[in-house]
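Input: structures, listed below.
FYI, it's all coordinate maths here, none of it is from the lab. What you are looking at is a predicted structure, and each value in this text was computed from that prediction instead of being measured. Cβ atoms are built from the backbone, for glycine too; each structure is taken alone.
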Structure P
């Protein structure tokens with residue numbers, strides 16, 4: 001049985017190999033949440049970095065390992081969390097069920 005950390009690593013690995021060169025991946029990033037006015041944990045973040053060092057995409061992924069598919073309330077809460085992070089330009093939720 002995979003642990004929640006194993007699931008995070010697996011999503012990170014699959015994300016990394018599916019992207020072009022110049023991508024930085026981090027597990028467990030702290031990202032500023034404007035609504036909460038504090039930094040909050042995002043499971044996987046992906047940055048596309050150009051040759052000049054400029055970040056063109058900053059993607060945040062929340063990873064959930066539940067026995068059943070996420071319900072609407074849980075998905076809406078995750079969407080609101082990621083939407084409140086102005087530094088993130090692309091958002092996603094990955095579930096194991």
Structure Q
């Protein structure tokens with residue numbers, strides 16, 4: 001296990017709970033990019049596959065945890081986009 005790989009994953013992972021809470025509360029996609037989330041998910045999945053094919057170690061769980069958190073945030077982006085579209089529809093309908 002590489003201690004530096006674990007530190008990197010812990011540091012990256014520390015940001016996702018804050019992002020998830022912000023997405024949940026704001027009900028907005030502002031400042032978020034769905035494409036960026038997908039790219040990050042692909043990166044974490046690649047890390048997981050690398051660990052499974054190469055030399056598996058405990059760090060794989062950090063990849064899994066981070067991937068899950070980014071996936072949740074991406075799902076909230078989709079939810080929030082629906083809220084925004086519905087709000088726009090209702091505003092235009094009331095005019």
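Numbers for the structure displayed
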| item | result |
| --- | --- |
| Entry that produces 3.0 once distance in nm of label points 7 Å out along Cα→Cβ at positions 35 and 59 is calculated, selected from P, Q | Q |
| Entry that produces -8500 once helix-only ellipticity at 222 nm (-39500 (n - 2.57) for each DSSP H run of 4 or more, over all residues; to 500) is calculated, selected from P, Q | P |
| Top of P, Q by relative contact order in percent (Cα under 8 Å, 6 or more apart), largest first | Q |
| Test item: volume of the Cα convex hull per residue in Å³ calculated as 82, pick one of P, Q | Q |
